[in-house]
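Pasting the structures here.
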Structure 1
Amino acid sequence: MSEHLLRHQLNAEFHARPPLPLTGSTRIRHLAFLPDAAETVSQRAYLDRLLTEADWAITEQSDSYCVVGHGDVKVRWELHTEFSSFTLLEPLDANGAAKSALDARALQRWMAEMPGEAIVSLRIDHRDAKDLAPDTVMAAIYPSTQQMVVSRIVDGKAWVFTDFQFVEGEVNFLLIDAGMTQRQAGRTAQRLWEIETYRLMALLGLPVAKKIGTWLRESELKLATLTDKIGDARSTIDENTALVTLSNLAAEVENSVARTAFRFGAARAYSTVVMQRIGELREERITGFPTLKEFMDRRLVPSMNTCAAMATRQSELSSRVA
């Protein structure tokens with residue numbers, strides 16, 4: 001039996017990038033970048049420099065994925081279709097302080113000096129409920145006027161808290177573990193950073209939608225005017241002039257479709273992943289607080305509807321001028 005050339009590669013990709021188990025209270029810092037080809041090479045070289053300049057070791061790697069470790073501290077680099085990401089995991093003590101033997105300032109400096117511009121920066125503090133009870137966190141929230149997203153997840157085995165606001169440039173999540181296994185905790189943390197990553201990646205479509213909105217209105221009016229002119233043309237010259245203008249408009253529309261199709265398609269795909277990851281958390285609502293799904297329904301879904309509406313209008317205009 002002969003094998004397809006891609007059989008093993010496809011199966012390896014299917015099993016690649018498994019969630020890293022969390023063996024105790026852990027601080028996770030996650031950055032995502034939109035690198036060009038040169039910056040992608042620089043990022044991998046930056047990771048290689050960490051291996052040569054410090055006592056770090058590779059624990060897993062492929063062409064698009066690498067995990068390096070130093071004791072209990074791990075760094076994961078991933079190359080996705082459109083973005084790359086670095087994830088730093090370091091252990092915390094019972095009080096939520098870093099207990100790594102590595103210099104915390106050196107780690108922060110290393111994260112800050114990564115090549116490329118970050119589109120996502122977040123922190124997840126994974127804490128044991130024995131050290132930080134959910135009721136203690138809830139009691140601190142109630143006097144605040146800040147809108148907080150709170151829900152029980154993983155069939156009641158964990159709690160998640162976030163407000164999706166930037167604090168010193170980071171979005172913060174608090175994940176309280178009330179009985180998850182190490183692998184469950186790792187999967188849950190990964191779902192949280194994927195929710196934030198794909199939320200912002202999806203929102204990249206909104207500025208594009210807003211930008212072409214005005215142009216679409218003008219083009220739709222221009223098409224209506226041209227249609228009238230062609231119908232009212234009293235000479236071949238008038239008709240040809242209108243047809244040339246119509247041809248130019250058709251070219252503009254096709255150019256706009258070509259420039260925006262990827263962004264709108266990506267926004268749709270990314271937002272779908274956000275809602276899938278939220279569903280996988282199996283949220284239970286806490287009275288008085290919105291869930292992650294409710295927050296996204298109010299804030300993300302309308303933005304995605306705007307992108308979808310602009311894509312539809314653009315497609316309809318393209319059909320009409322063809």
Structure 2
Amino acid sequence: GVYDEGVLDMREGVHIAAREGCGPASENPVVLTARADHPAFCSRVDGAKVSGVRIEHHGPFGSMACVVVEAGNILLENCVVTGSVSVGVLICGYSTPALHTCEVQGCCGDGIKIADSAKPTVSNSRVHNNDGFGIFCTGSSAGTFTSNDIYANSNAGVAARGTCSGLFQGNLVHDGKQGGFWLEEKAKCDLIANDIYMNQKSGIQVGGHSDPTVMKNIVRDGLKGGIVVHDQASGSFLQNEILRNTMAGVGGTDSACPLFHSNIITDGKGGGIVLHENCGGVFEKNQVIRNSHAGIGLKGNSNALFDGNLISDGSGYGVWVQETARSTLQNNVIERNVRAGVVVTDT
């Protein structure tokens with residue numbers, strides 16, 4: 001049936017569950033809906049659980065959210081959340097809820113927004129076709145996000161701002177109308193073993209003063225760059241596989257200063273590693289192979305250390321230094337590139 005509530009305020013220990021055969025995908029689902037300028041339900045308690053329910057919000061445009069968790073550790077399991085005029089799930093305060101095998105889709109804002117010092121667990125869920133970000137972390141929030149399928153959102157699949165420090169592991173982030181991951185301000189997230197592909201912009205974009213750990217991800221088949229680091233961002237990028245992107249596999253600009261260690265950057269339609277402006281950083285023990293333009297391209301006033309890399313089998317130069325760029329290249333193997341191994345032009 002359909003339950004049109006004012007605001008359903010969860011009580012401690014209460015369990016709301018759809019009867020067997022009445023799950024969200026059934027012909028007769030249990031639907032909890034709201035039409036006014038308030039959430040379909042709000043939780044501030046421990047021990048509550050909602051399972052197998054479809055939760056909808058059809059209130060005025062710009063309403064707060066379909067589901068709001070302000071405190072406590074409620075569990076949402078096998079639920080569908082959709083907010084045609086709002087954020088799907090807003091998690092805030094010091095709350096520690098869990099979303100497991102849920103679907104958050106068709107929201108006019110972000111699918112899941114985490115604010116303040118909240119620390120949710122989101123696992124095995126689908127977050128898709130939302131008009132904002134798929135998952136948006138702000139403030140000093142944290143949390144664990146594992147084995148989710150995040151796709152076809154209008155902004156980045158995952159965005160992180162403030163000083164948030166979430167763990168994103170084993171997720172699919174793909175077919176976004178913008179980028180895959182977008183980190184800025186002072187975000188310090190861990191991106192581990194995610195598969196990031198077919199996004200309209202960069203697979204991973206790191207800006208501001210953010211300092212993430214990005215390890216063992218696959219960043220592939222993007223319609224622009226693979227990983228872009230800019231502003232004053234740093235970060236450690238370790239053992240990632242970056243392949244078949246339309247623009248540079250790795251791009252650095254502004255005053256970014258990242259560490260790239262033991263990555264494979266291959267088969268790109270642009271350059272392998274391209275640095276602009278005042279970008280610095282350390283690039284060591286990477287394999288930069290079979291890229292269409294220069295394996296390493298240095299422009300502007302960039303000045304980085306390249307140590308122990310393999311730069312091979314590219315269709316352009318191995319290393320191309322332009323403008324007033326400076327860098328230290330040592331202990332690299334530069335071989336089998338179609339054009340010169342190292343070329344220096346301009347001033």
Structure 3
Amino acid sequence: MNLLITGGCGFLGTNLVRYLSTNRPEYHLTIFDLLTYAGSKSNIKHLLSGKNVSFVEGDICDRDQLTAVLEYGIDMVVNLAAETHVDRSIASPEEFVRTNVFGAQVLLDCCRKKSVSLLHISTDEVYGPTPDGDLFSEDTPLRPTSPYAASKASGDLLIIAAHTVYEQPAMIVRPVNNLGPYQYPEKLIPLFVDRLSRGLPVPVYGDGMQKRMWLFVEDFCSAIDFAIDGFTPGECFNLASKFESTNIDLTRNLTSIIGCKNDLIRFVDDRPAHDRRYALDGSRFMNRFGWLPRYSFDRALEKTVKWYLDNQDWLKSRRTKEYDEYFDRQYGAL
């Protein structure tokens with residue numbers, strides 16, 4: 001199997017490449033990544049000396065680049081190339097439309113011309129906020145509320161249309177929030193671990209009662225391995241766990257694991273239209289593929305925190321001038 005993993009140097013992509021290179025040594029993995037601020041070739045550099053992993057720097061919005069890399073005899077594309085940070089999408093939605101909508105269409109066109117299957121990774125946010133006590137299924141209408149979520153929903157709809165009109169072999173997976181190593185520290189967990197471990201305050205939006213469902217990234221990778229094996233054109237699957245946490249409870253868990261005081265928590269003005277809860281019913285995927293997550297939330301959180309604490313140099317290298325300026329713009333003085 002020759003796989004092209006777009007966005008293979010980002011958070012999910014890095015972990016998937018590392019997982020498949022270990023557990024599927026018979027696969028050849030070609031990583032295609034633009035190396036934006038949130039992706040780094042250093043995440044997978046040690047794998048490039050082997051025979052089954054190669055790297056191409058490129059942009060999924062560039063038709064010529066994609067066409068050239070698909071000439072490598074690619075059997076399937078796993079699309080993880082995306083702009084993903086909600087706050088940035090509110091400040092500057094254009095880049096999200098470019099990558100998540102236009103990029104998805106370019107990728108679809110190129111895959112169709114080369115008869116390559118597409119496994120597209122979406123997000124739980126396309127459904128919009130989930131009422132308390134409810135779980136959204138794959139049949140729930142899409143009601144995105146942020147520019148990020150709207151751009152991902154648009155990409156999903158283009159893929160569904162391509163399968164309907166052209167019978168294009170494409171499948172969508174919509175995961176809940178992931179936690180684990182190699183996540184760029186603008187996201188809650190690595191941001192808070194980085195700051196708390198240095199004795200710095202952390203910003204919690206609003207009252208902190210926004211609730212999310214969490215999945216350890218290694219479980220995500222094992223699920224995608226199942227999805228590659230059981231690829232089913234035209235299908236859409238939720239990828240979920242049973243572990244939910246409010247942001248404030250998660251933050252207090254982090255202070256406990258790291259061993260610092262809760263007085264480092266600072267409540268800040270909430271994000272505009274901040275969805276209160278996302279929660280999915282993942283039974284369709286579990287029943288179809290026989291997959292179950294291995295990690296409890298507590299174990300996943302402990303492993304995640306330990307990785308960031310053990311890899312302070314990795315975190316430090318992400319704290320660029322642009323990163324610090326973004327933090328100051330977003331949160332102000334804490």
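A short reminder: the numbers here are calculations on the coordinates, not readings from a lab. All values reported here derive from a predicted model rather than from experimental measurement.
Supply the structure label, taken from 1, 2, 3, corresponding to helix-only ellipticity at 222 nm (-39500 (n - 2.57) for each DSSP H run of 4 or more, over all residues; to 500) with the calculated value -12500.
Computed on structure 3.
Please state which of the structures 1, 2, 3 yields 16.5 when mean projected area of the Cα convex hull in nm² is computed from it.
2
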